[in-house]
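Asks: Multiple structures are listed underneath, in structure tokens.
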Structure P
Amino acid sequence: MGKRGFEIAKGFENKEIHLPIRKTKYSAGYDIEAAEDCIVPSFQKGQKPTLIKTGLKAYMEDDEMLLLYNRSSNPGKKGLILANSVGVIDKDYYGNPDNDGHIMFAFYNIKTEDITIQKGDVIGQAIFQKYEITDNDSAEGKRMGGFGSTSK
């Protein structure tokens, strides 16, 4: 395994998942596609966000994270907004026992009609980024699960 990159997550090996690419030489983000068709229902109070599967996982260096951002066209064209504004994928999410590090985008749909996402539609972008820690940092915890598990 190299320094950083994408792989197909367990359970998606034979589903024709495309590894993300950057479209231009100076693009920061790797375009991420939906792994399957799904519907994002029109928003109603109390509704949980729709998790859109990508079929991907990401490996990276110890001082890196992967940030998930919406496509700039999604809110205006499709009414899709990220429930968490920016998704943060930690290094130790990769290969976790719950879901193998499967990356998902959490969307709300602010349009009045349901929105259909097709397999292969670009739903967002992912950017690898370095981060710093404080002088007195002493984190020793170990990830025990997948999506949203670090707060448990």
Structure Q
Amino acid sequence: MNLRLARNKDSEQIIKLIRKCFKDYQNCFLDVDNDSPELKYVYSYFHGQKGKFWVLENKKKIIGCMGYLPSKKNEIEIHKLYIDQKFRKKGLAKLLVKKVENIALRENKSKVFLWTDTRFKEAHKMYSKMNYKKSKKTRKLNDISETLEYNFVKDLR
């Protein structure tokens, strides 16, 4: 297993991974052009926004990914945390989340937060176990999947 920063040339594999993850959920589709164009040049996008994006590889195949971007003065937002179903429940998602939490602590950020599809119940359980609190905030993305998202927040203070 190898964890490394993503490169722009990883885009095709990252998109394929996310599409594969979405197939586990009814009416869940990835529309890269309209909803996630940053996936086409993932390194450049996250680097340009002062964030980072990592991939997890197994035998040169991307089996997981996650990025973060700084938000308000004291917050970091987790983006696009996906793990191939075959590799779930092995602590890989927690490893990625902890990586961002450690960065947030080093940078004296007070919170880490994320938005997650209401259908991703397995992920919600993991966030709760990691002391993320589901806030009252939700947001509707108005995308082809008619996505409604929950907001999870962890106070680092």
Structure R
Amino acid sequence: MKSNNDNIKIDGIDKKILRFLMDDARKPVLEIARKIGISGAAIHQRLRKLEASGLIAGSKFIINPKVLGYTTMAYIGIYLDKAMSNPLAVKELEKIPEVLECHYTTGNWSILIKVLCRDNEHLMHVLNRDIQQIEGVSRTETFISLDQQIDRQITI
């Protein structure tokens, strides 16, 4: 592993380790070590370096929202009355638990958010009661996702 112009260089062993962990972050280090053919200590050392470099940003469990009754995913383009409204709008959007992602964008919208709701009625409630009431929001444009067909990370 070598750093070059703020871009980290990873070798074949690092890539193998990352692929195993991206597939299953709970895979035991010793199992990965056996499959790759190096010691568990070497895996730990490489993982510490990858974490220190910022390449690995942690691990997490993925909750299936459908099991909890959340079936409506939507993307909402938010038009702001002026660019200066962005910090306040983002601060208010952070308070809405249904907002999963928030992006400052180019193009027609000032902000693009991803929301997850129980159903269309819940989405309408979040739009009308929460999002459209934020100071600086002039209007919104909503796109409901019918099905997420690709979900992946960058290829290592």
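Asks: If Kirkwood radius over Cα pairs in Å, for residues 79-134 alone is calculated from each of P, Q, R, which structure is the one that comes out at 11.7?
Replies: Source structure: R.
Asks: Continuing with this model, one more query. A value of 32 was computed for relative contact order in percent (Cα under 8 Å, 6 or more apart); which of P, Q, R is the source structure? Write out the running numbers ahead of the final one.
Replies: Values: P: 32; Q: 19; R: 23.
The read-out was computed on structure P.
Asks: Please compute Cα Rg over 2.2 N^0.38 Å for structures P, Q, R and give me the label with the greatest value.
Replies: Largest one: structure R.
Where a number appears in this text, it was derived from the coordinates with a stated rule and is not lab data. This is a predicted model, so every value here is computed, not measured.
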